[in-house]
1. Where does the value 3.3 come from, among I, II, when distance in nm of label points 7 Å out along Cα→Cβ at positions 17 and 73 is the thing being computed?
2. Out of I, II, which structure matches 44, 43, 36 when Cα extents along the principal axes in Å is calculated?
3. Between structures I, II, where is distance in nm of label points 7 Å out along Cα→Cβ at positions 33 and 89 highest?
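Read-outs: derived from the displayed coordinates by stated rules, not from any lab. Worth saying up front: this structure is predicted, and the values here are computed from it rather than measured. Cβ atoms are built from the backbone, for glycine too; each structure is taken alone.
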Structure I
Amino acid sequence: MYIREASADDSALISSIIAASWRGHYQHLIDPVYLSRLPDTYWLPSIRSWLSDGRMYGCIAEADGKAVGSVIYGRGRDEPYADWGEIVSLYLLPEYVGQGIGHTLLNSALAGLREDGYNRFYLWAIDGAQTAQRFYARHGFIPATDRITYRIGAQNVTDIRYILEE
């Protein structure tokens, strides 16, 4: 496995990793019809903007000669958490989960945030995404009281903020 820095040129690749992960991991949490229609390019504009203007940083994990995971991170986007580091997204292709790649990507992002002076971190995870919740708990993240509920397709989805303070 190899971890490399992501650039705005990688935006389509990162978006496709996220879409594949959603389709593979969230069938029981998000409307399956919505997931079946989710385009690989859904997150492309946001990712390109974040990486091109320097608001966020990214890393891509490569294994078996292809990109298999990504992480995007930077200064907290939520006003009350503007002085925290945020893990904006961390996704792997479904067939690469459980191989330590997520661990390496998360540690890379946290190291980058620490270099920028952050010692408090947060992220949002979908309520009920037990694999993700266990993963973040193993890395010291705990659920905060913050919740956001929104509609995706034909159902409501709730995100939970997870925090880590050092």
Structure II
Amino acid sequence: MPKLFLTGNERFFDKDEIIVSKTDMKGNILYANRTFMRVGIFEEKELIGSPHSILRHPAMPRSIFKLLWEKIEAEHEIFAYVVNRATNGDHYWVLAHVTPSFDLSGNVNGYHSNRRVPDRRVLNEVISPIYKELLRIEDSCSNHKTGMNAAYDHLNALLKQKGSTYDEFVFALQS
């Protein structure tokens, strides 16, 4: 796998803008709004049909994605801080709200995500240190899956110590 080009430059979008995408059950992009394309520097034809992981930045812990997929596959919504990679190697942070989408019979037929500008104080003081620790754990293991699971366990232990679920933890940060 080729090494991702990273610039270290951060991209921003306006607090009144929302990045929107819809995916199928496997996470392949079915829809992306103009804000998504502008911030990520994508053409629509590059996104439609591509896995949402096309945005994955290497500074984003896999353990957070494990938690995210567990929640949405169990038909629950989740809020999560995510760092994404633009096509030019820049990065941008979002507070993502991911929900399952349902068909008329009540069956999950995909996923929907709205992303907003994150609170910089929360990002810098709380999220970034936690994510750095999760990445350190992930990288200290002999393979990706073992590392992801070890970091996931660490995150759950941290939440248990705080007497909080992940959702309660993220909501408390917004206060």
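1. Working: I: 1.3; II: 3.3.
Going label by label, the one that fits is II.
2. Traced to structure II.
3. II
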